[in-house]
1. When helix-only ellipticity at 222 nm (-39500 (n - 2.57) for each DSSP H run of 4 or more, over all residues; to 500) is calculated, the result is -7500; to which of the structures 1, 2, 3 does this value belong?
2. Tell me which structure, out of 1, 2, 3, gives 3, 14, 22, 23, 19, 13, 6, 2, 0 once P(r) over Cα pairs in 10 Å bins from 0, in percent is calculated.
3. When FRET efficiency 1/(1 + (r/R0)^6) of positions 101 and 557 (r between Cβ atoms, R0 = 30 Å, to 0.05) is calculated, the result is 0.70; to which of the structures 1, 2, 3 does this value belong?
Structure 1
Amino acid sequence: MKKQISLALIIIGSLAFAQENTTSPVQDSVQNTKDIQEVLIKAQRKKQFVDKAVYSFDEEALKKARYANDLLQTLPELQFDPISSTITSIKGGKFLLLINGVESTELQARGIRPENVVRVEYYDNPPTRWATRADTVVNIITRNPEVGFAAGASVSSALTTGFVNGQAYANYTNGRNNLGLEYGINFRDYDNRVSNRVYDYTLQNSHYNTNENKTDHFGYTYQDIALRYTNSLMDNYVFQAKFSMNIFNYFSKGNGQSIFTKDNNSELHGTSQYSGENYNPPKLDLYFSKKLSKKDEISFNVVGSSYTSESFQIDKEWVINTGNIVFDNDMNLQAKQNSIVGEVAYTHDFKAGKLSAGYRIDNNNVDNNLKNLAGNFDFSVNYLTQYLYSEFAGKSKKLMYRVGLGLTNIHNKTATTTDDDWTITPKIILGYELKKNQSLRLTSSYTPYSPGSATLSPNINQVVPNIVSTGNPFLTIQKAWNNNLNYSYNNKFFDFNANAFYNYVDNAINSMYVLYNNYTQYALTYENAQFSSRAGIQLTGSVKPFGNRLLVIKANIYPTMQRVKTNAGVLLKNNYFGNNFTISSEYKNLSVTYMFNIPVYTLSGAFLNTNENQNHIFANYKLKDWTLTTGMYWLGMPSRYKTKTLDESLVNYVGTTNIYNNRNMFIIGIGYDFAKGKKNEVNRKLNNDTAPAATF
C-alpha cells in the first residue's frame, strides 16, 4: 500500500509539471461536422468542442493498433478494463459506444481496421438524445462504406480458477445490405469467497450482536448474443433491425458459523445459504432514418422486450449445541417484465447552428410474485416516462453554446399509489476559448429520476435474525441539478481536464434502518430524504513524457464531499479522495499496462462502501492478425469489498468480503481478427434500450 501511495504521488507530480508543445494540428479528412460549427481548441490530433473532444490519429498510432478498439484506449480518459474485457471511462459512469452515430458494441468496432477510422468523437456532455442513457458517449467515424467481410474471436482465461472472457463476431456487407452476428461471454466460478458480517443493535431494551464468518462457492455466466441486419443508401435512408439476448445465471452456496449474543449470553450458531437468479431477456430493436432534404432528417426507433426473471434465496441458522432453528428463510421471486421504448427525432441545419427536437416514450411493467415462509405476495408497478425535448447548438465569435429545453412526465402506478410528475428540464452548455490549446466550459442541467422497482416493492426479504429489508411504495420522484465548470489544456505531452462539480438532488432516495413490526424487528428500507449533494474537483488526463506511446501515465483524482439530509433532519457526511491510475508502454508490437487504485469509502444510502481494489498488470503482443495476451490480476491481494454503516444508523453493520481465488490470478489469452474490404456503416440518430431485469 505504501508503494502504491508513493507511486500515486509521483504520478500527480507528473501531471502538474508536464511540458507544453506547439506541434501543428492534424487536419480532419472528413468534412466539418455540423453539430457545432467551429472548435475551441486546435492541437495535435485533438479538437475541442463545447460538448465533446474530437481526436484524429497519426500514422504511428494507426500502424500499432490492431483494430478500432485499440485507438479508443489512446484517448486520455478511456482505458481497457481487463476484468470485463471492455473499454471504460477512467471517470466511471455509463459508457455508450457508437459507430457513425449508430449504437454499437465493441465487437462491432473490432471489425473496423484502424486505417479506416477517420476520427473519434468523445462526448463528456452527451447530446439530449443520449443524455439520459450515458455519462460518456464515444462515436467512431469511419471512411466511405465499401463491400467487405470481417470476423474474429478471442478468449482469455485464468489457469487455476474459473475466470473466462470470450468474444466472437462476424460482419458481411453486400451492396446496401449488411448482416452482423456477435457473441460474448463472461464466466466466473470461485470456491473461496470469505466474508465476515457483524450486526450490532439494541432492540426492546436488549443489546444484540451477530458476528458471522462464512465461506461460499459462487459464480455467474453472462452471455450476450446479437443478430443485426441493416439496409442503407447513403444520404437517403437507413433501416436497421437488431435482435439480441442477454443471458444471465448466478449462484451462491455457502456455510459458516455465527456468534449470536443477547446481552451477556452468547451462543454458537451454524449458518447455511443458497441463492441464485437467472434471466434471458429477448430484445428487438427497429430503427429507420430518412433524409427529407439536405438540411432536414427524421428518425424513428422502437425497442421492445418481454421476459421473466427468477430469483431464490434459502438461509438457515441454528444453535449448534441443540439443533434448534433460530432463523429460516425460503424465498422465491418471479418478476414478469414487459418493456417498450419509442422515439422520434427531427434535425434541421441552420446557418447559425443546428436544431434538434424529439419525443420519447418509455413504458416498463413489472409484476412481482414473491413466495416465502410468511406467505405469498404480489406487487405490480408500471413505469411510464415521456420526454419532449428540443436543443439548439451554435457559436458566436469565441463563445460556443448548446441550449436545450425539455418537458419530462414520470407516471408511476402501483396497487396502492400513483405518482404523476411533470418537470421542465433545461440544460445549457457554454464554452469559451482562452488560448489556442485551452478552453473553459460551463454546464448546468435539471433532470428528474424515477425510483426503481426494488425500492418501491413492499416485498419483505429476511436478512438475519431480527432484521429484514423491504421497499417503500410511497417514494416520490427525485430531481437532480447538476453543475460543472471544466478547464481543458492539451499539447503533445499533456492532456488535462480540471472539473469543479456540484450536484444537488431534491427528494433524494435514501436507504436507512427503521424499527419495524411493532418494534420487534429492524427493517432496511427507503425514504425520500430532504436532499443529497456531491461537490468536489475532478482532475483527469494523461502525460506522455516522450510525446508518444512509449510511456503514458493516466490519472483520475477526485476529492469529493458527500452530504445527505434525511427526512428527519439528520445531516450525514462523508468525504473521500477518489483515485485510479494507469501506466502503459507500447514498443513496436508489444504493449504493457499496469493499473492500480487506493480504495475509498463512498456514501450509498445507509452504508459506506469501498470501490473494488485494482492492482493489475497485463501485456499484449501483436503478430499479424493474431494477438497474444497475458497478465496477472490483483497482484499480492484478493479482490476486497468493505461495507459499514454510518454512526447515525440504528443498526451498526460492518462487512468485509475477500475473493481469494482472484489473488495473483494468472491469465493467458489469444485472439484472431480478419478483415477483407470494408463494411457499410450507417448514421443512426436514436439509441434506446429497455429497462434492466428486476431481481432481489
Structure 2
Amino acid sequence: MNLKAITLAAAAAVFATATHAAPSPAIGLYVVPGIFFDDASGAAGSAGGSSKIDPAFRASLDIGQTVGLLQQQAQAHFPALSATVDNKNRLRTLALSVQVTRVSKYLIDKTDGTADIYLPITLSVYFSNPMTGEVLQSFSQTRYGVLTVSRSLPAADIAGKVGEAYRAGFSALLDSTLTSAAERFNPYVVDAKVADTWKGFVILDKGYQSGIGKGDVMDDGDAEIRVEYAGQNYAVAVPVLGMPKDGAVFSRAGTMALSDVKKPRVLALVSDGNAVLSDAVSTQLFTDKLGSNAPFATLPLNANFSQVQASIDSHTGIGHDVSGNRALPDYFIRMVLPAARHYELPTNLSYKTRQSVQAWAFAELLSRDGRVLYSADVDTRIDDIVTNGSGFSVESRKEVVLKNALNDLAARFDKEVRFKPVTLKVTDASSDSFQIEDSGMNLQPGDSIRVYRNAGRPGGIAEDALVPVWDASVLSRDGSKVTASLVLPVAGKPSKPSSGDVVLIDSVERAGAGAQRIAFCPAEKSQVGSVALERFNALAYADAAGAPLVMVNPGLADLVKGKVGGQSGFAKNLELRPATYDRCLEALYRIDAKEPKCDGGTCAGVYNVRLAYRQKTGGVVSSQVVLEHGFTTSSYPATTDTANAAALQGIDLDADTRTSLDGVMKQMLSKTN
C-alpha cells in the first residue's frame, strides 16, 4: 500500500503562523502538515484511488482549509504545540499525524421516493517519535453519516450534497478523535545514565520500574542505543548509532503505562482482511478491547509511516537524523478476518424478511520463530427483521458483526493467554552446543532462545545485571535435558555459554508440546467432491493451531517482511527466519449435495461430508484419518431464492466443518500417540 497526503507548500505557512501556547517543558507535540490516505494503489501525489477511499471524499476536501482545520482543532485539544522539530527540541518532541483509512458510500432506496446515503468515515490519529520512527500510540474512530435525498434530484445536486456531508462529517470525526486522543495521551520522558559498559554492552542505571523496556530506542543527542533487556533498576543496551560515552544521559519519550513496560510486547498484524474494515482499524479495535489488564503489551503500527516521515522531513530540519532502528518484538498476533456474509429469507408476511449477517475470525499468538503459542477462532452473527425494505443496511451490519467478532477474539485472548517468566539453568557446554535443565518441558526443538550472563554490578548499579550474550536454537530434548546450539552473539564477542549462565523465557500456558514441529501445508487439491468451501484451509488451520501439537507457521516471516520494515519505523534490514518443521499436515474434504429435504413449506440442504487430515514426512504420507458424516442445514422457506439459500447453506457448512474437524484431529492424535 501507498500512503497519500493532502499537503502543499502553503500548508506550511498555516502551521508557521499559528499562535501556539508555551510548549510543555517535558514533551512537545508537532502536528504533521497533511491528511494522509491509506491507498491500495498509486504513488504518493498521483491521482490513483483506493477501494477503501471513495474518490468523492478526496475531491470534496480543500487542501489548505483541511490542513488549517487540523491545526486549529489540534491547538484546541493540545495547547502546548511545537511549531517545528529541530536540534533543540527533537529529543523531547513527538509527532501527531492524521490518517484516513476508509471512506465508503452506499445507497439504500426507500419506498417513499427517497434514498438514504450512508457515508462511514474511519480516521486514525498517530503519536510517533520523529527521530526513531516508533509509533507510540494510535486512536481510531468511525463516524456513520446518513444523508437522505430525493431520488428525483439531478446527479450533480446529489453529489454536491454528498460533498457537503463529507466535509461536515470529517470535521466532526476529526474533533471527536482528537478529543478521545487528548484524554488518553499522557506522555512522559525517561532519562537514564550510562553507569558502565561491559564487553560491548551499555549498562543503564534505570530499568522497567522507570519505564524502560526491551526494544526501546534511546538517544543522547550524539548516539542511539537499543535496549535488549531491562531489569527492575537497570537496563542493558547495544549501540545502534554513534558511540555511547560513560556518564552520558540517554532519553526517550514514552506513553506506555508503567504497568505494561515489563509485559511481553506483541505486534498484531492482519494477514487476511476484508473490504469493510481496514487492517489498521481491525488491529486497533482488537488491541483497544484487550485493555490494560491484558497479559501482554501491544505495539501500535503505522504500516505507511514512511510517508508521514517524508512530510516531517520536508517541513523540518531533522530528516538526515532519523534512524529507524526499532527492533521487532518477541511475539506476534496474526489475525484472519475474512469478509462477512449474509442472506435474507422471506417470512409468512409479505412485507417482512429476516436478514442474517455472519462473521468468522481467527487469531494466533506466535513467537518470532513461528511457533504457535495460542490460537482462537469465533463465529458471530446478527439477525434482523426488515419491514417494507426498511431496516439496517447490509453493509452497516457487516461492519458491526466484524467488530463483534474482533471483540470476541480479544476477550478470548485476554482471558486465556497467560505468560509465566521462567529461568532455566545452563548445566554444561561443549564447542557450539550446550545443555539446559528444563523439568517443566517449556522448550521444544526448534525454539529460539537467548542466553544471559550475570555481569555483577557494573558501575555500582543497585542489582546484579543479567546481560543477554547469545541467541541460540533448541536442537533436541531428552527428558528434562535440552540441547541447544549457538546462532549469533547479541553484541560484541562474548565467550560461549557455560555452566552458571541462564536462559530466560516467557512460557505460555496451553502451548503445544512434542518432539517434532508440524506445519500446515495446504494440499494442491484439497477439494474432491462437488461442493467447494472457500474457507476450508483457513478452518482446518484454525483447528490444527488449537490442537496439542507443536504447530509452526512458516508464513510469519513473509508476513512481517511485507507489513513491517523501514516504511513503518522499524529497521529496514529486519528479517525473521522462516520457521523450520519436521512434518506437514494436510487437510482434505469431499462434500456432495443430496436431494434437499422439503416439508410443510420449508426446505433444508442435505449433504454427505468426508473430512481428512494426513501427515507427511519428506513428502511421504505417514498417517491419515478420514471421517464421514451426514449433515442437514438449517431450514428455510421453500420460496427462498437460490442465491440466499446457497448463502445460508454455505455458512452452515462452514460451521459444521469447523466443528467436525475437531473430531478428525482427535482421531489423528489418538492414532499417532
Structure 3
Amino acid sequence: MADQSRHTAEIEKGIEAVTPPKLLRGQNLPLPADATRIDAIIGWADSAADVDASALLLGADGKVGSDADFVFYNQPQSADGSVRFEGTYSAGGDTRARIVIDLSTVPDHVHTVALAGSITTGNFGALGDLTFEILDEAGRSLAEYVTSDAATETAFVFGEVYRRAGAWKVRAVGQGWNSGLAGLATDFGVDVDEAAEPTPLDQPESASVPAVRTPEHEVGSPYQLWSQPRSWRDHELDVADEHLPAIRSLLPDPLPEDRIELTPEVQLIPEPTGPLGPWAISVRVERRTIGYLDAEIAPGWAGPIRRIVASGFIPTTSGRISYYEYDGWDGTEARASVQLGLGEACDAIPLNEPPTVPYTILPRSAIVQVTKEHEHFDVLRKFVPESGHGVLIVTLHENAPEGGRAKPHVEVRVDGQRIGQLTPQMSQRFAPLIQHLEARGLVTACWGDITGSAVAAKVRIDSIKANEASPQVLDGSPVTCPQLCPQLSDPLAYDLAVARPLLEPLPLVQPVSKPLPVEPPDGSILRFSRGGYNYVAVRRGGSWETTSTGSGGAIDQVMSWTNLGSQVRKFDIATGFAPIDRPGDTRTRQSLAVVRFTMSGHYLAAINVCSRGSEEGDWYTTVTESVADRLPFADYAGWADIAQYGQHIQVVSAWTPLD
C-alpha cells in the first residue's frame, strides 16, 4: 500500500509535467521504444459511481485465450503477471483506476490489451467526462483521451494498448455495450457461467451489442477535404521556377518525348514560422514542396487546414501535374502546370461530427435530391451555416411503414435525426446496398450538402447506388471520417504542437544536372535536334563542329563536348556507313539523310533538311567560318556540290542512342 500511495502521489503531483498528446476517438500514437512498463489510468467524474475497471489480453482474433486473460478486482493479475489491476484512488475530485502493463513480459500471442470498465447501476453517460491516460514509469503522461460521448452504455472500452510491426501503440477506442460486464466479457471470449451465483461476470441477461471496431485513424494519416470536386481539379497553382526541380524529381527518367501527367495525392501544410508569413500553406507531394496556395486565398483556408492539423491529421486532396521540357535559348527549360481539387474552404470539413455507431462512407458518384426537407426544418435549421452552404455526413436508413398508403423508402438522417427521404423509386436503387451493409453491422453514410436560409433548406446527397458498389465497398474495410477537435473562430488559435516538425518548411529540391555521356572518339558523328531544328556534329580533335549556320546561339559552329552536351537532351551516334552509288543514289534524297566526306583534306558531315525528296536537297554542312573561304562551298550546299567536290562520300546507314 505504501508503494501504491507513493505512486498515486506522483501522479497527482505531475512529475515533470508536460502537456500530453491529446487523442480523439479512433486515434493512436506509438509508445516510446524504451517504455517497458506503463500505467493505464481510466477515470470518471462521478466519485459516487461504482465502476469496475478491467483489462483483457486479446489474441490476433480479438478474443482472450482463456478466462485467465481477464484481469479485474476479483482476478487482479494475468497468469503471467504482465498485467495487474492496482485498485482505484481519488484525484482532484475524480475517481481513477490503475492498471499496470509490463510490456516487456506480455506474452507474444497477446496482440492487444483492452482497458475497459463496467457499471451495475446507471450508465456511463451519467458519469461526466471519461478519461483514459497512459503514464510511463516516472509518471509522465504519454497520451490522454477525454470523452463525453457515452450515453446508455453499461460497459465501456476506454482504449487499448496493442502491438503493430513489433512496436507498442496506444489507441483511444471510446465504444461500449448496453449489457454490462457480462456482455463485454462474452464478446471478448470470456466464458460466462450463467448458472453460477451472480458475480461481476454474471450480470442479468440483456442483449449484447456486437463489438464492431472503428477503423484506426493513425496520427499523421490523411484527411481528405470534403470540398474537393468529384472528378476535376478547380484550382490552378502558380508554380515558381524554384519548385520545378521538385516536380521533376517526381517523374521517371528519362522523360517521355511528350508531355507527362501525374495525378498524385497532395498535402496542404501550414508553415506559420516560414519566410512567407503566418498564413502560408505549402503544397506538398511525397515530402517535396511543389508550391504554395496563393496569398489571396491562403487566409481563407487557414481555419479548416489548421483544424485538421491540430487534430493530428494531414489535409489532403487530389492533384494533377503536367510537365514538359523543351529546348530554350540557354539550354533545356521546363514548364509545369499544377491543378488542385479545392472547392470552397467553408466546405472542407463537414458541419456535423461523424456517426458514433459503426458506419462506412460510400464513394461519390452522382447528385440525388433529398425530398420532404420542409417537414424537418426544425432539425435542419441548426445546420444552416452563415454562408448559406455547407457539407454534411448523412446516413441512409430503410423505412418500411406498416399500413397506410406510405411506400417503403430510404430515410435520410443527420446526427441520428430524420431530415428527409429519397423518392420511392430512388430508394429502390439504394436499398440492397443499405441492407448488405446493415448485415455487416454498418450504417450507410455518404456525402451531403445543405443550402438554406433562416426559413428553408434543401439537402442533396452524392453517392454510388447499389449497382455501382464494388467488392471493396461491399465487403472491404469501412471508410470513415476522423473526428476533429472543436472549431475555433480564430484560425491562429489552433494548437499545432502535435505536428510541429511537419510545419517546418522543407528545403528546396535542387536541380539535378543530367550526367554527361562519355565523349565519343575522334571522327564520331552525332545527330540531335534543338528548338525545332535538326543538327549534325562531327568530332575533330578536341572540338565538335556542327551544322549551325552561325555563332552566338545555343548551338555554335564549334563547341566543346561539355558545352554541346549541356545544351542537348538526346544524341544519336552514327554506327553504320555505306558508300554512295553515283549518280542518283536515292538515299541522299531522304529527309534528314546524313553523309560524311572529305574535302580539301577536311573531314566533314552534312544533313539534308529538305522534306520534298528532291534530287538536289537542302544540305547543311559542318564547314566552319574559319575555313569556308578556302573551300568550294561553306555551311550550305546542294547535293551536286557535295557530289562534285567531296571525296570518300558515305551515307549513315545506322544510328544508336548515345547513353
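Nothing in this text is a laboratory measurement; each read-out follows from the coordinates by a stated rule. All values derive from a computational prediction rather than experimental measurement. Cβ atoms are built from the backbone, for glycine too; each structure is taken alone.
1. Source structure for this number: 2.
2. 2
3. That value comes from structure 2.
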